[in-house]
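Listed next: structures, encoded as structure tokens.
No lab work stands behind these numbers, since they all come straight from the coordinates. Model, not experiment: these values are computed from the prediction. Cβ atoms are built from the backbone, for glycine too; each structure is taken alone.
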Structure P
Amino acid sequence: MESNLHTDVVVLGGGSAGIAAAIAVVRKGLRVVLIERNAYPGGKATAAEVGTVCGLHKFNKKENAEYLVRGFAREFAELLQIKSNTSPLYNADGLHYLPYDIEAFKNVSIDLLNKNNVTNYFNSVLKTVQTVNDKIVSVSVIAAGNPINIQVKAIIDCSGGSSISRAAGLPLIESEVYQAAAQIFTMTGIDETNEGRLGMIVMKAVRLAIDREELAGFYDRVYIVPGSLKNNTVSFKVGIPLVVTYAPGNIPELKTVARSFVENLSQFLISHVEVFKNAVVKSIAPDVGTRIGQRSTGKYILTEEDVLQCKKFDDAIANASWPIEEWGQNRRVSMRFIDVDDFYQIPARCLQSKNIDNLFFAGRNISATDAAIASARVMGICLQTGYAAGCLAAAAATDISMADAVAQIQTDQI
């Protein structure tokens, strides 16, 4: 039998954006219910074991990282850095990123959700959405096996795939093919202590095997997760040579191909590379890392030009300097950079539904083109759009004007 629940705001998706959104709602004095399909929070950050938070820092050539973000995004990053016992890394391109421990990410998230009295439903999925007069009035979910109907004043979609918009039959920003997926896996028993040197060893061995036709060409899409080499253990990210379409059966097929890739690559390294001769696969991330999916259509669609030209907006709610990072099935990563020491902004309108007055988005399904979301999808930006969406939803639930809500977000984050 279905039970009924009343709340001010529902947040769908407990990744970095959803966590930020839920906490923003509570800090505005409202009730919130967070719905997450996994048994723990973090989304792709934990289930796909991404391993680095990108998009927190200014884009420059300085060795020491400087925060570009403020407010909750910085608060979360500093807690995660302490819990993970890590420091930001940088590369020659001027990109800075924060390595993190997967369990630390889970623990920081759970602690923040508990301390802020967020009502969480894990192992839960969306069933239906009910709309009346251009507003969502309720959602039905299966929460830990039990059907619940939740009456809402506002809702935030942080699902990563625009699940609310799809359930409500709203227009979406779609593509025939999406960016290549990746699989993270971890090996232990590595006889090497220098991460840069290990990366060169792996790259050289794989390239030679491909030239000799001992491995297929796509095996060159293997990267060490930056900052992961510790105590003879390292994590790898491998590109999956299968098109991402989100058609029925596509995700399970991606997982099957990814497991086969990991098995073949790890066995090759153990058999042919001296520093791996005593190594074993310690773990494989539960989820495949899908980078972008369907996005909701908002009042404004962020574009490639907005990103590359570092556009600023009157209703800006987030600062961003990460490049347009594109992963194809047939090549290694392509990066298109903005100007050094500059940044672009994301307007509140990208977080507001074009069709539903009380529906907001954050994270990977904000209103953006394929190229724009290839920059705006990273966690440092998701934390900002999540917190902003929480503030906007709280305003909608209490009849505060969007202009006043944006002004407050700018004080907190911009």
Structure Q
Amino acid sequence: MEENRLMDYLGEGVTQFHVTDMCEKTLLEKGFHNLAYGKAFGRLTPGRYFTVPFNSMLIAWTVGEKIENLRIGAAHTDFPMLKLKSNPDMVKAGYTTLNVEPYGGLIKETWFDRPLGIAGKVVVEGDDCFKPRSLLYDSKRPVAVIPNLAPHLKRGDKEGSIDVAKEMVPVTGVAGEEMGEAAILNMIADEMDIAVDSVLDYDLYLYNTDDAEMVGVSGSMISSPRIDNVSSVAALIDTMVAVDAKNSSNINVIALFDNEEIGSRSKQGADSVLFRECIDRIIEAAGVGSNKAALTQSAFMVSLDVAHGTHPNYSDKSDPTNKVVLGAGPVLKSSASQRYVSDSEASAVITAISRKYGIKLQKTVNKSGMPGGQTLGPIMSSYIPVRAVDMGIPVLAMHSARELADERDYKELVELLGHIFL
């Protein structure tokens, strides 16, 4: 693993589009061939490949010399944020502000008083109405903040849920000091050196510009935005670039999906026919289509997403006999309701690998009566029926504007994946 690579991903992957773009650049640097999804893959000789069907998802694979196994990894590129609405500029009480809506299940109170940048994609006119151009944008600096209300002014107020439309309105400046009626779009167009009239639409988000930092007495813990789920994306990319494809007996495939935080039901999400179609195309192009049934039967899939660490101040929220501690290794997840896809046979594979190579491993189940979230694993297993597990590094403060993990767990996870994707 390259030193500080995870920190690079956490710092630069400010939206799902930037995460995907960073993965694409990394794979190109490491000798992967970029194949257009809309064209035939042709004959796939032993080597390294990837495709970007949409600009917030990516599929990468390696083809071995003698193909005997199929290995699949999955993670998601998105995370909770605040999304700019159309016509976002508002003036309130003498301040310029933005109209936003939540994307995913963010912990709302953690977004107050944070330095917030704006990033995402801006879609502009192309030569063909059906082929507009998508451009990446990142303000690279804080341009907004959501100021909290002083406790003196909350006296007598009833405590309750936060009203996003009222209480989470980002402030960008003082009225009259900005760039015209469409202040934010004018600023963005000016920084991108494009005409504001050429902008057809956008997917822009507010993100926490705080840097990732190493914290704790031993300095091994990572305090950072976007650990969920940039850490899983980085682990899969780190693993794939280390694969010696020509000396491998595998087809190794990773899929980095968008929209997991809002249910995965999109063309670029895991609940789509796209990935199943792509797997079939890869198998055929690798010349092992006649062996497809055998490959599927012996295949193994790892769905990666962060896991809940046992919170020291709320340990009653975790299962009493399956505690998870940061720094004690990646976490294998299971659930009787199959909200996590792991079953005993697939989990046994991970446990056996961990024991053989001395890799730390923790196991978790949700406390009875607490269903928890659902991952990519069960969704993908509905159309790729192979042995599969759900796992990831443990975190505290999941979905906060700033989460907490431990770099030792990340290193152990990458080592484990290296023994799966040979």
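Comparing FRET efficiency 1/(1 + (r/R0)^6) of positions 162 and 354 (r between Cβ atoms, R0 = 35 Å, to 0.05) across structures P, Q, which is largest? Don't skip to the answer; put the middle values down first.
On the way: P: 1.00; Q: 0.25.
The maximum falls on structure P.
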-7500 is what came out when helix-only ellipticity at 222 nm (-39500 (n - 2.57) for each DSSP H run of 4 or more, over all residues; to 500) was calculated for one structure; which of P, Q is it? Q
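Which of P, Q yields 23.2 for mean count of other Cβ atoms within 10 Å over residues 202-209, as computed? Intermediate results must be reported in sequence, preceding the final value.
Numbers: P: 16.1; Q: 23.2.
Structure of origin is Q.
If semi-axes √(5λ) of the Cα gyration tensor in Å comes out at 37, 28, 18 when worked out from the coordinates, which of P, Q was used?
Numbers: P: 36, 23, 20; Q: 37, 28, 18.
Label of the originating structure: Q.
When FRET efficiency 1/(1 + (r/R0)^6) of positions 146 and 186 (r between Cβ atoms, R0 = 25 Å, to 0.05) is compared over structures P, Q, which one is greatest?
On the way: P: 0.10; Q: 0.70.
Structure Q comes out on top.
Out of P, Q, which one gives 13.1 for mean count of other Cβ atoms within 10 Å over residues 122-129 as computed from the coordinates?
Working: P: 16.6; Q: 13.1.
The structure behind it is Q.
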